[in-house]
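Below are structures written as structure tokens.
What follows is calculated from the coordinates using simple rules that are stated; it is not laboratory data. As the structure is a prediction and not an experimental result, all values here were calculated from the model. Cβ atoms are built from the backbone, for glycine too; each structure is taken alone.
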Structure I
């Protein structure tokens, strides 16, 4: 039963999320917490791991959740569920893209979806900030500020700003991940 639940849950996430992996995070969070598959902290840790490992973030999270709930078969079914809608849609769009973009309705649809994607990504970022830095699971909880996490966040912003000024281009995400990992080891080992 868990196998079907994993597959259909991640199929639903894949079918109704727009904006790639980051746009999916809020829906993944909702479903994973609803079913009790991960705690808020485990999910945040998985997002961090998924962000820093190769592959799309939503596929990595689906694979992890699937493996925690149903082993290898669960991870394969969750991964298949999350990628199947995109795979089918991309196949169809690739065959029809040139013809579709000339229609006003398609342009209107894409124009309406873009702000939604931005909103989902911002909502996810705010939720992660509240949970990780402020220690709040939701708005009703009292704050318990993680000062080490806040200092790391500020140092990363300063480093990104300085590197951009020095290099005249945005810093490498790999460099920022490695820097954040080093800061995490330094600050949380204390």
Structure II
């Protein structure tokens, strides 16, 4: 990721909101200029076109959520595997509750990138999925890899679609929401393990 640039950061956030509202394919560079208050020349200073803009939004979001998860896990030190899994869930939910437009863009426009841009974003995304699968392996070392992988995608499904119903101004704050998801997933995960292993 490039060094921090406040104007670029604001532009990417505003553009993510436009893509989340209108859809990537329905949005033009002129729409983005009108919504962000940036001239076309100003936008082209940062990106060569709409796909590069989408790439920067996805690359920035995945890089930030991965780095944040790694920091959250490092702060916890060598703790219980389920506590580390909860720390990952809390971070993920809190991050995307604060970046709902980006979450919607990541969910709906995952296949809109092409070529090298798609490969780069997929590589960051793979590192993030691998991090979660590693946490699940620590929590359930006897489970087959295919089941841990399925559990990872079930968990992402629970966390990634909150933008459809979560109201940031409502009564549930991101921390409480993350706790609810963690308890639901970890409770179901433990129950499934108990059923399979007859415990």
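Observations
- For the structures shown (I, II), relative contact order in percent (Cα under 8 Å, 6 or more apart) is largest in II.
- Among I, II, structure where volume of the Cα convex hull per residue in Å³, for residues 56-159 alone as derived comes to 96: II
- Per mean count of other Cβ atoms within 10 Å over residues 64-71, the highest-valued of structures I, II: I
- Among I, II, structure where semi-axes √(5λ) of the Cα gyration tensor in Å as derived comes to 34, 17, 15: II
- Computed 1.00 for FRET efficiency 1/(1 + (r/R0)^6) of positions 104 and 176 (r between Cβ atoms, R0 = 41 Å, to 0.05) - originating structure among I, II: II
- Source structure (of I, II) for FRET efficiency 1/(1 + (r/R0)^6) of positions 48 and 136 (r between Cβ atoms, R0 = 41 Å, to 0.05), computed value 0.55: II
- Identity of the structure behind -25000 (criterion: helix-only ellipticity at 222 nm (-39500 (n - 2.57) for each DSSP H run of 4 or more, over all residues; to 500), calculated), options I, II: II
- Sorting I, II by FRET efficiency 1/(1 + (r/R0)^6) of positions 32 and 96 (r between Cβ atoms, R0 = 41 Å, to 0.05) from high to low puts II first, with the largest value.
- Distance in nm of label points 7 Å out along Cα→Cβ at positions 24 and 80 from the coordinates reads 4.0; which among I, II: II
- Comparing distance in nm of label points 7 Å out along Cα→Cβ at positions 40 and 152 across structures I, II, the highest figure is found for II.
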